[in-house]
Structure P
Amino acid sequence: MPWLHGLSDVVSSDRALDEVGRRMGDRSEHDRDCAPGAYTGIELTANVAPAAGTETIQVSLAHGVVVLDHEDQPIAEAPGYECEGSATELEAVAAGDAFGMPLIAIAATTGGHRVSSTWITLLRVGPDRTIDAVFTGTVEERDGETVRRGGVVMLPNALIYRHPRRQPRVWIYNPLARAYLVPGDPIDDSHDAGPSVTTTQHAI
């Protein structure tokens with residue numbers, strides 16, 4: 001995941017498998033007509049939840065995000081993303097420590113084969129069994145042969161985000177909003193966002 005820097009103890013994979021997507025699809029109530037790349041899934045094992053030990057993370061653009069405990073029981077879940085274009089594809093999933101905050105990072109590409117963009121979403125498993133989307137931003141844009149790249153650098157309780165066509169900006173983690181925000185900006189910074197994800201709580 002070349003657009004993201006500053007995580008430690010990183011586990012990552014760019015191997016999207018139909019098998020993972022099918023396993024997640026069994027749990028999905030809403031199957032949508034997405035590009036084939038949206039239905040594949042990536043699975044990782046990492047420590048991303050408040051409980052001790054490691055968890056299994058499953059990510060699919062069509063089916064969402066599931067975090068499972070060591071007994072293969074869901075700890076937290078989030079729904080899938082909106083399909084956007086024929087080139088929609090899950091690029092990579094990573095998990096690591098952002099200066100004491102365990103995070104899941106998803107990189108995906110949406111759009112068509114000529115014009116497309118790659119975005120990163122950072123997710124956190126909250127203490128109340130939610131998956132919080134703490135940051136989403138576009139990190140690469142392609143228009144034919146033209147490629148513009150940005151990136152994200154993690155800092156203690158903050159990050160530096162550079163959109164492919166804008167100057168870098170510092171985002172500060174707000175524990176009340178449970179997200180990284182630009183100081184002084186409105187909470188909705190949708191002009192930099194990729195497809196939205198709604199946080200959900202898994203019933204205990």
Structure Q
Amino acid sequence: MFNWGHHTYIVPASPLIRNIAYIISMTELLILANIIRQWRSTLDQAKKNIHHVPYRFLLAADFWIFFNLMLAIAISIPAINLYTHGTHITVAHAMGTTIGINTMILFASITYLVSRVSIINFMRSKLWIIRGFWLSNFGLVFFWILLLFVGFKKALNQNIDPHNVLFEKLMPFFGAISFFGIIILIGFSLLIFPLTRLCIRILFENRDTNS
């Protein structure tokens with residue numbers, strides 16, 4: 001409840017609520033320190049397990065956890081939040097968390113289950129799944145960076161240029177954001193269609209076996 005308090009710094013609230021929200025948000029530094037401490041062991045595990053498709057998704061989720069955690073800590077600082085709140089920096093944090101972390105963990109779970117139930121069928125679609133993995137993460141990297149850039153530009157110029165003038169200047173970057181959004185969509189399509197087909201095939205095979 002209080003961790004979300006850093007989203008309300010700019011609205012009237014009790015100083016006690018703000019201070020508690022700030023302290024709780026800064027406890028994420030402990031999580032970040034733990035990730036950095038375990039980085040070497042994570043790399044060692046990656047060398048051993050990188051050929052496993054589910055592990056690739058988990059590794060990608062770890063990557064996005066690390067960078068989104070640093071971003072979350074930065075925008076939780078009141079002096080920074082004053083400028084970044086309501087900009088595309090907040091959108092970048094949301095998209096990095098939703099797509100980069102939650103979605104990658106979801107795909108890791110699905111690929112693990114499918115590969116355990118029907119390894120032969122999974123291996124037939126493995127190439128397309130790997131392509132979808134790389135394409136979606138490639139698009140997300142540039143999508144995320146461009147959102148941050150647009151957010152920084154808005155934060156620095158929001159008191160200088162009128163809103164409509166600022167957005168006209170940033171319009172080419174919005175076009176680039178849309179382009180990489182389409183890249184992410186294509187990458188997810190390469191993941192969703194083969195996995196959906198595999199799940200349907202497994203369901204029908206199990207039904208035939210049971211009957």
Structure R
Amino acid sequence: MRFKPGAPDQFSGALGVRTGPRLSAPLSRQLRLAGSTYTFHGDRDSFAFPQWGVAYDFTLTRLLTERTAVHLGLQGELYDPIPVPGYGVYVGASQFYAFGSVSVAPALCIRGATDFGVLAPGGPGSIAGVEASMTFTYSPDRFVSVGFVPFFGLHHVWSDRADSQATYLGAVVAAVITLPLTTVELSSGFGRVFMPGLDSWNVPIIGVRAER
């Protein structure tokens with residue numbers, strides 16, 4: 001998600017947490033949780049923790065021109081609340097177009113993640129794929145922006161039992177507030193996951209990041 005332009009050669013970094021789906025969850029027929037087994041529920045229990053997780057996220061952005069930026073992101077999963085061996089990386093690019101107080105910013109990235117085969121809730125699993133998003137922003141002043149961000153991703157998922165294609169799409173609404181020392185980004189929404197031969201399911205998206 002990109003909410004503002006910038007000066008060429010400018011660097012910025014953001015750190016935060018965000019929820020998202022464990023795409024490998026439905027490929028494991030029985031998910032181990034607290035010494036017992038847990039069956040994948042899909043839409044019957046969208047907030048079931050083995051079906052989604054929380055990741056800490058670090059993003060580094062460099063402006064090539066006032067409109068064009070490149071992004072590098074690193075993620076690590078949180079669980080109970082100690083980090084477990086689930087890590088991801090993504091690289092991408094975005095464009096920024098402003099029309100007065102309204103802006104549009106398309107972005108494209110490639111991403112991958114793995115838990116290295118460790119049996120954790122919703123896993124083990126690894127993914128690789130591509131994701132596109134479009135950030136629509138309204139900025140009534142230079143301190144506050146609100147946005148709507150639809151996204152679409154195509155991934156391949158590997159698990160201990162099977163591998164499959166996964167389509168992940170959805171949208172979030174976001175608010176960006178500029179404070180004296182940092183910029184805070186709040187986001188919330190839902191995504192939906194589609195995999196061949198399985199019922200699709202909703203995943204809650206909630207995030208907060210701070211940027212300098």
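Brief remarks follow.
- Parent structure of the calculated result 0.15, given that FRET efficiency 1/(1 + (r/R0)^6) of positions 40 and 136 (r between Cβ atoms, R0 = 25 Å, to 0.05) is the read-out and P, Q, R the choices: R
- Top of P, Q, R by Kirkwood radius over Cα pairs in Å, largest first: Q
Each value in this text was obtained by applying a stated rule to the coordinates, not by laboratory testing. Given the structure is predicted, the values throughout are model-derived calculations rather than measurements. Cβ atoms are built from the backbone, for glycine too; each structure is taken alone.
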